[in-house]
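A.B. asks: Following are the structures in question.
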Structure P
Amino acid sequence: MEIDGKIGEGGGQILRTSLGLSIITGIPVKIINIRSLRPSPGLRPQHLTTLRALAALSDATTSEAMIGSRTVRFSPKEISGGSYSFDIKTAGSVTLLLHALLLPMVCGNEPAIISVVGGTDVSWSPTADYFCNVTLRALSLLGIEADLKIIQRGYYPSGGGRVSLSLQPWIKRRPLKDIKIRSPSSLHISSSSAGLPEHVAMRQAEGAQALLDDYDTSVQLDTSGSGRGSAITIWGDAGNVPIGHSILGQKGYKAQDVGADAARGILSIVDSKTCDTYLPDQLAPFLALAPEKSILKISKMTGHLLTNLQIISSFLGTSWKHTGKTLEIIGKK
């Protein structure tokens, strides 16, 4: 199958989703125009690591796999469980890599443990706390058993963060049905930093708590790690679906403001009575592989989500319908 990397938002998600679904379906894939709409087109170190990792998991043959490549060919065999270790060697996102690996691995027949070194809290990706407490918790509703351990955080530019993901084969597949979203009774705050004064993480948490007086809050601080940066993630159970929001610190961005903006973000999600903006995109491939129809309440159809749905449909032939704030994905029976 040929996939054009220019469709939709034209980013790295096209590569990740296509490779995962290629393994699951056994369909060899040729991806052209990879990330051609990005400032630095072609494969970057993070994407090349993903390609090589998926090739290792599925004993795939590849061609043209190098930094800057805008075309790759990928021909997978069977997925294998066991223990794997991958090093992105930059602050490339460990969560984006793990999400790409998780999709085909849970469709295999063996448990697996995947250790990754890279960036745990970096731009344009879910933080490790979000992935653990929102993404994986939501996937557990589908019957997916996966657990993430954050061993060490890693920030830009050096990365060096370490995580370990353990997972089981996805045996009892369930769709998402009867999802009820309501205001959470409590919220959890994880505020972290490295290479900065230790009070930065505390001030971020205080900035968030100042706006969350109506909720019971628990706070976890982490001032260890590699690189230089900070992050805050807030999450909770909104009815029977998790929601979350995260923000990264940056130079000139006061720590209290980072926390306050994270609090405003989670409160906005609560008020919308929908999933947060990024969760539907992460769930879409799994919902398409679940039996029957799944229904999500979403705030909007993002370009990222629409692109992902188009790629999924190309491989699986599944369909979806978006009306107002309701997204229906018809899974494979």
Structure Q
Amino acid sequence: MSDTAAVEQLVAHYKELKNEIHKVIVGQDDVVDQVLISIFSRGHCLLVGVPGLAKTLLVNTISQTLGLAFNRVQFTPDLMPSDIIGSEILDENRNFKFLKGPLFSNIILADEINRTPPKTQSALLEAMQERSVTAAGVNYKLPAPFFVLATQNPIEQEGTYPLPEAQLDRFMFNIWVDYPSYIEELAIVKATTSDSVETLNTILTGEQIMQYQDLIRRIPVADNVLEYAVKLVGKTRLNSEFAPQITKDYITWGAGPRASQYLIIGAKCHAALNGKFSPDIEDVKAVAKPILRHRLVRNYRAEAEGFTMDKIIEELL
């Protein structure tokens, strides 16, 4: 199959996927889009939102429609790396045997990742980056495709271990999950307080997802789009020749090269899902906020003057 035909098939599958997901998930169009872009781009997501906004249900629903194995890990202050990676045990023949932990799945929901100590966080982040884990000196490959979706509660910060900037950088997207509208909430309450159960169909297999991930990498990008993405990231750095006044006034730390890479990969995927065979500057702009919002550090002046991260990114765009 040619790449042109493959892009058209991806668009058809994407529409089917969204229809299937919306049997269970009401609204949250942007969140669904960004999670799917992240999966097809071979990235990981950080979902930020208050409890009860169906973050877990969304991940579970997506894993069912994609025909992937799904595991949920509730992160707590006493969770150890071996609890998620797995550990060696003595079997009945007194031989050591490695018992795989919940990380050995296709989709991992790391619930409240900021509730667990740094060494457990780093074990997860190593698995995200290397797509393998090491236990007792032996390296074990994780199943492919492998995708981590971590959640954070933005309001309750007592007894938490916030992820450092260097670790946040490993997530492709930081997705803000907002409250539903009045109409959406009515539909949610109506659907979840009755005995009706939706049956979900599997739209894609793991093998097809990996083929689409390879397809996204092959999509060509014009030089002007590459230059725009790299200049946009350059604008966030204080010492850059492209830095505007807003960066000098409100930002203490800018984004690294990983942001430029993800802007291009995300733009390629956004273009393909919309039936285009090459991304343009609008596609870069479409994915800029979730890619940049966790990679920039505001200063005290920005907080005092009410400049949110999204507002700063809008000015940069």
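A.B. asks: Given a computed value of 0.60 for FRET efficiency 1/(1 + (r/R0)^6) of positions 213 and 253 (r between Cβ atoms, R0 = 25 Å, to 0.05), which structure among P, Q does it belong to?
C.D. replies: Details: P: 0.60; Q: 0.25.
Structure P accounts for this read-out.
A.B. asks: Which of P, Q yields -14000 for helix-only ellipticity at 222 nm (-39500 (n - 2.57) for each DSSP H run of 4 or more, over all residues; to 500), as computed?
C.D. replies: On the way: P: -9500; Q: -14000.
This value belongs to structure Q.
A.B. asks: OK, next. So Cα extents along the principal axes in Å, for residues 133-180 alone, computed for just one structure, reads 42, 25, 12; which one of P, Q is that? Provide the component values of the computation, followed by the final result.
C.D. replies: On the way: P: 42, 25, 12; Q: 43, 26, 17.
Computed on structure P.
A.B. asks: Looking at structures P, Q, which one was relative contact order in percent (Cα under 8 Å, 6 or more apart) calculated from, given that it came out as 22? Walk me through the intermediate numbers first.
C.D. replies: Working: P: 14; Q: 22.
Label of the source structure: Q.
A.B. asks: Then there is this: Ranked on FRET efficiency 1/(1 + (r/R0)^6) of positions 13 and 85 (r between Cβ atoms, R0 = 30 Å, to 0.05), which label among P, Q comes first with the largest value?
C.D. replies: The maximum falls on structure P.
A.B. asks: Matching task: 18.6 is the computed value of mean count of other Cβ atoms within 10 Å over residues 117-124. Pick the structure from P, Q.
C.D. replies: The value was obtained from structure Q.
A.B. asks: One of P, Q was used to compute mean count of other Cβ atoms within 10 Å over residues 45-52, and the answer was 17.8. Which one was it? Walk me through the numbers on the way to the answer.
C.D. replies: Numbers: P: 21.8; Q: 17.8.
It was calculated from structure Q.
A.B. asks: Next question, about the same structure. Determine which structure produced the value 19.1, 55 for Rg and Dmax of the Cα atoms in Å, calculated from the coordinates; the candidates are P, Q. Let's see the in-between values first.
C.D. replies: Numbers: P: 19.1, 55; Q: 20.5, 69.
This value belongs to structure P.
Read-outs throughout are calculated quantities, based only on the coordinates presented, and are distinct from any laboratory measurement. Just so we're clear, the structure is a prediction, and the values are computed from it rather than from any experiment. Cβ atoms are built from the backbone, for glycine too; each structure is taken alone.
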